[in-house]
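Several structures are given next for inspection.
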Structure P
Amino acid sequence: MSKPDRSIDPRIMESAKKEFLAHGFEKASLKTICQEAGVTTGALYKRYKGKEDLFCAVVADTVAALDGFVEMRSSAQVKDLSDEELVGAWEMEESMPEWFRFLYEHQEGFTLLISSAGGTRYANFQHDLADKMTAKTYEYFQEAKVRGLTHGDISEEEMHILLSAFWTAVCEPFIHGYTWEQMEAHSRIICSLFHWSRALGFDAPVI
């Protein structure tokens, strides 16, 4: 029994990525993808159920990498953190460049997820990302309140709204095709704009 020819898979993936980036999922053409890859539509359908299945395959590595990165950054048990670590978690001068470096390494996949995924299971990716981050972020904040490290008073719903605004600011330069130098400058602006310590009451005496 002959083995399936997998040599054309990279061509399909690269062609699909290019087409999805140029036109978004809904306007992307499977016919164009096949023509650019030099394969028949039959060959494509032997590998993918349809256009959404192909899109999900294109972004799969980015989704897995992002899930792993988020898990790594949120794996700490807040009760095990020192007061200094808990307060320092809101200072972004070190963490923000790390985020941008990671996202820039996965730039094409991340851009697809935040700007080209309408009509797929990832249509609400940016909102879902903010939602995923809210629970752990609010856990940090609540622990700081219990320890008397902050005088802030904010609900989990408000935290979600703030994080949604924050992630919009993070995502926009990818949508606009910023260079790495522009990303670095943007990262510094975000650190100034989103002064979490001040907004959440970490930089004033607890009454």
Structure Q
Amino acid sequence: MRDENRASRQETIEEAAYAVLEARGYAGASMLSIARAARASNETLYNWYGDKNGLFRALVLRNAEQVKALLEDGLRSDRNPLDVLRALGPRLLALLVSPRAIQLNRAAAADPTGELGAAISERGRETVGPLIGEVLERARREGALAFNVTGEAVELYLNLLVGDLQIRRAIGGVLPLDETTISRRAELAFGQFLRLNPASTSTTPLCHEQDHKG
């Protein structure tokens, strides 16, 4: 199958997966029901995704592709790491409160197997988090930030950016955010993070014995 045809079929299958997920929840979303909704063969789904868990891991990963690409591009380039972090904020927040992300999180909360929640964790924060950590470490090496434990710095940034907003969206306590609100919140989180981790004024390297253990 040509790449463009496969990409189109995958998009159809993944759209169907979201529809079945909304109608039946994760436990009731079988590969067969998704294949039928997508008018695809069950064999195709198993060949492409392995199993249901693999299919939903692919959904989570696709949801985070743009954010992951932004971070990877920034790390490969000579771009100022703080500029990368600043550009990341609104994109990451928009992703985390997007209808699809909220749908996945609602389904994960209702999934007694814990499989969907594990997939979201593996393909979401555990994929993007280390990349954010690399951006922060580069900023520290360049003297733009000062912190001791990378994992704790990443957690602080995410808490400032997202806080409990995703949970509140999932339970219906907060209405969908528009682009202006997302940009404002991301800029506020960026400024707060810089104030809490101000640029080092010393040229002496800091000791980071616990780095990468957060």
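Laboratory data are not the source of any read-out in this text; all were calculated from the coordinates shown. The model shown is predicted, which means the values in this text are computed figures rather than measured ones. Cβ atoms are built from the backbone, for glycine too; each structure is taken alone.
A few comments on the model shown:
- Structure from which 0.10 was derived, FRET efficiency 1/(1 + (r/R0)^6) of positions 47 and 87 (r between Cβ atoms, R0 = 35 Å, to 0.05), options P, Q: P
- Label whose coordinates, when distance in nm of label points 7 Å out along Cα→Cβ at positions 39 and 199 is calculated, return 5.8 (choices P, Q): Q
- Computed 19.3 for Kirkwood radius over Cα pairs in Å - originating structure among P, Q: P
- Given 5.5 for distance in nm of label points 7 Å out along Cα→Cβ at positions 23 and 79, calculated: source structure among P, Q: P
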